[in-house]
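Each structure below is given as structure tokens.
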Structure 1
Amino acid sequence: MGVVSPNGIGVDAFADACIAGRSGLSRLPNLNTFKLRSTIAAQVRDFDPLSVMDAGEARRVPRMVPMALAASKEALARAKVAFDPNDIESQRKIGVALGTGGGGLAFVEEQYHVAFSGGTPSLYSITGGTHGNLSSELSIALHLRGPSHVLSTGCTSSTDAIGYATMLIRNGSVPMMLVGGADAPISSGILYGFEKMRVVSVRSWDDPAHASRPFNRDRDGFILGEGAWMFILEDREHALARGAAILAEVQGYASTCDAYHRVQIAPDVAEPARAMELAIQDANLAKDDIGYINLHGTSTELNDRMETLAIKKCFGDRAARIPSSSIKSMIGHPQGACGAAGVAATLVGFERGQFHPTINLNDPDPQCDLDYIPNRARTMQADVALCNCIAFGSKNSALVLRKP
């Protein structure tokens, strides 16, 4: 895997931060175009796009593209995937499946601002603002000639991208996929829209690290985040044949839809529970095999309560005994990339034998009464994990990962 995260750039820095419970939230620069009340976001503060792209190319793409490219290059290097750039046949064996929610929306917002301020917008406004082109940026930069697809399904985007890539590999389309999620939606217009929806936190904190508070009684909304979490996913026999160090096996994936509301979860939580159940069935496992759950855990009042109910509906009396945690307490909500972030955090738990906490959980909502691994990482053994995601548009997706 490769990581560009608000709480650490690079896998090792991200892993250390997750185990330490270190937040990546910070004070926003002045974005008063819409007189915003939101003052905190989860920004990747020390990332230099010019570390992976030249200045001319970086101006033509959304901020998420160099982040995704940096994470992809790290993933390829750590997976020891190398091929001759002149060998077309080897290039055809690797595809790209990128999950993103906001995609190039912040880039488009910037171009509109330039245009309506009397300036000249970029010639690449369309290509940079069209979601479908974003995976092509990775394919072109890395010379990957396999399938190049973008999945944009809201917050489940990168979970669905991993599920989709798994299907392509299972059916023999390609032996290897570069897959994951990237988003960089921190802009005044997008924040204003979330404020109008009353889903983003507007509370002021002396220490921004305290602002994302999943499952805590005083939470008031999510913190908008950004970042990229990318993986090399490949056929097991293909990985073993080349001596790859396997981080985990994707054993199950499923997706459902409440068909209920644009932003709210159906009160019966039947479909998010069913997505988890179907993913476990797809893995040919039993519910009792699940030893850890990486939660969607946005820090909105409704989502946290509904996800808690869905876990209970899926796992019954055992729900309260399954350790679970929300990485969003440390990295905010990176929209369509959040599923990949949860997978990355789970892989850290597999590798280090310590699973990250849900920080800022000192006064739990009485209706949120599961084991959320509060405040400190937990040393424990878990061989099978469920990674859960819930999205606008009534979407639900889940992955089952097994430690190799």
Structure 2
Amino acid sequence: MLNIRYAEAVGEFASGEWDVLAGDDPFLSHAFLAGLERTGCVGPGTGWTPVPVGIRDDEGTLVGAAPLYLKGHSLGEFVFDWGWAGAAERNAIRYYPKLVAAVPFSPVTGSRLLVHPEADGAAVRARILEAVEVLAERFDCGAVQWLFPEPGDRELLAGAGYLIRRDVQFHWPNRGYATFEELLGDLSSAKRKQIRKERRRAAELGLEITVRHGGEVTAEQWRAFYEGYALTTEMRGAPAYLNRAFFQELAAGLGDRVVLVIAERGGEPVAAALDLRSDTALFGRYWSAREEHEFLHFELCFYQGIEYCIDRGLQRFEGGAQGEHKVKRGFAPALTASAHWIRHAGLREAVADFLAREGEEVRAYAREAAAHLPFKDGVEVGIREAGD
């Protein structure tokens, strides 16, 4: 028998048992999710109330789980449903609270129905979906959303009646390059010259650029990183969802899976890009700049990350949400997904009609973006499904 455990924090589960389910995904790790809770990035006052579920077998082994949050807004999700919520409000339809299965503040595709590698996956996932239905009724939710589920989860959710929404990100595919110069050899002459120019201009700034993993970053460097991160997000008009304590906890908890590319002048941090990595991929996440310099963002956020993947044989570099400017630097379109259940039948029907039309536009956009990739004729880089 599979028993449901309703919890109020991922931290209620032992890190070892949770991480067996999470695998090598740093965003699903206990260190990441429980770290958000311990440092107050989610929880009271944030609009992200953790309500994770766990599934245990008769022997008490955790065989399934889902990171779930009760929300009264749509901030920090990177799947924009403000229009749906606004339509609901104008028509006196309940939309919030909603139940969201996600990694907060992280538009990274991964498993959302976590299953022990030795468990009956179909049975465990079915039990998780049952638990989600119970929670949606308990909290009288107007919507349930699964954000950035991997393809297998997406297909399961579609079969369970969820509406599927598609979007596009840009990921750099490693075609087995031995060096950055070998990659440049696959690009058109004009794009190759442009990238060399950008890297040369960044080098002329005279900054020392180093790559440090979590345990190698000093407290002073984290202080400077957070200062630049908060300044950058404020300048963009976005809230700084994460705090300094979270970054330091993450470094301690994930170690070499935390990758900080940092530029310094005389030992003083100027700018940095924070990435996380799995066994197969690098994920670009946060930009920090205490000074603004032309081309430095491209160098730290893109080219250093690409070199990291080449040097370590990682299969891809996911550059985060949005960013058409990534295309001419070799980042190819990748289709992402989210899954949606809406309680009100009329609103659900209207959203379904919208998604059918939007889906065609998203695919057309991905095809158009792929046509502008900088690779020479004969180098095939197609549109992929994120998470494959």
Structure 3
Amino acid sequence: MTLRVLALDHVGVLGGAELSLLDIASAFGDEMSVRLFVDGPFRDALANRGVDVQVLPMGALASVRKESRTPSLAALAAAWRLAEVVANEAASADVLYANSQKAFVVAALAGRRARRPVVWHLRDLLGAPHFSALNTRGAVMLANWLATRVIANSHATADAFVRAGGRRALVRVVHNGVDPAPFDAVSGVAPRALRHSLSPDAAYVMAVFGRLHEWKGQQVAIDALAQLPAECALWVVGAPLFGELAFETALREQAARLGLTARVRFLGFRNDIAPLMRAADVIVHTSTWPEPFGRVIVEGMLACRPVVAASAGGVGEIVTHEETGVLVAPGDAAALAQAVTALRASPARAARLAEAGAAHARRTFGVPAMVDGVRRVLDEVLA
């Protein structure tokens, strides 16, 4: 019997959760259709992979944020109307699969109406500081009541769900997977040319990747650069995906205030992540809040670069300190600068960590393992 999965996601941009769904939907092929609540690059990426994708506008539901305390009546009405639309489509599906919290709310209501099981792929640490208390309680109550299974992208994510009141029996852990092919395809010439075009005078480049947001910690990387010699540079790769323009301005002002304008390159959103990582000397992960997983860390490993990561949340499930990378305290710019300095001083150690990290990433965080994990959960639900 052919499996029929209706997947939902509430955003149109390409964040880590969306990149994972892109790989999952591509692997499932005709078995999975995707419905987004916002149009954007994510729809284009899915369509280019041959995935059946449509946009169902969410209206006033867009006003509800992770930090929201009380949703408006208009938002609740929009969620109910959207759930009705999804329920009609779910009549021809075997299971509803929600890839985000907002999508889960709609999927739960639609699944109840259409009498279809609902699987929530939880990719966030529920609770402060990521979510308001009301959002956390509401999501957990809804999951306990209407979710058939909750897939957590790390044990840290699973534990946070349970601490918030979620039923442990619902949870299955499936780590995110990252395709190594883009990193394998990078030639030796391309990174050198990219490095020369971006920072021709830099003797050492550290790079931080991710959406521009205070909790992602780009400000920590800039503070760490201020403690490194003048021949060191920093690449800030990423954009404010959800309107955090003020934070981007603050980062540029911080660099100027510290006299680092010439040493910090703000590269914005880029599609050439693999060449950029290969062109840098070290990849730094600087989240100031616990990270649910840490996809960028796996990418840095696949690029065969040493990784220095903030040790909180799911990061410890990816990096073993001094074996596959270096762990430092979140938000500690001095510790980050010291770790980078030590790697720069010992190229042999940096190479050893990079090689071990690359092998670990390939062995543990492949796309096939992620897809198989998701399929096992769906098979379990339908059994």
When Cα extents along the principal axes in Å is computed for each of 1, 2, 3, which one produces 60, 45, 44?
2
For structures 1, 2, 3, which has the highest computed value of distance in nm of label points 7 Å out along Cα→Cβ at positions 176 and 368?
1
Can you tell which of 1, 2, 3 yields 15.4, 45 when Rg and Dmax of the Cα atoms in Å, for residues 168-327 alone is derived from it?
2
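Taken together, the values in this text are just the output of simple stated rules run on the coordinates, not laboratory data. Quick caveat: nothing in here was measured; it's all calculated off a predicted structure. Cβ atoms are built from the backbone, for glycine too; each structure is taken alone.
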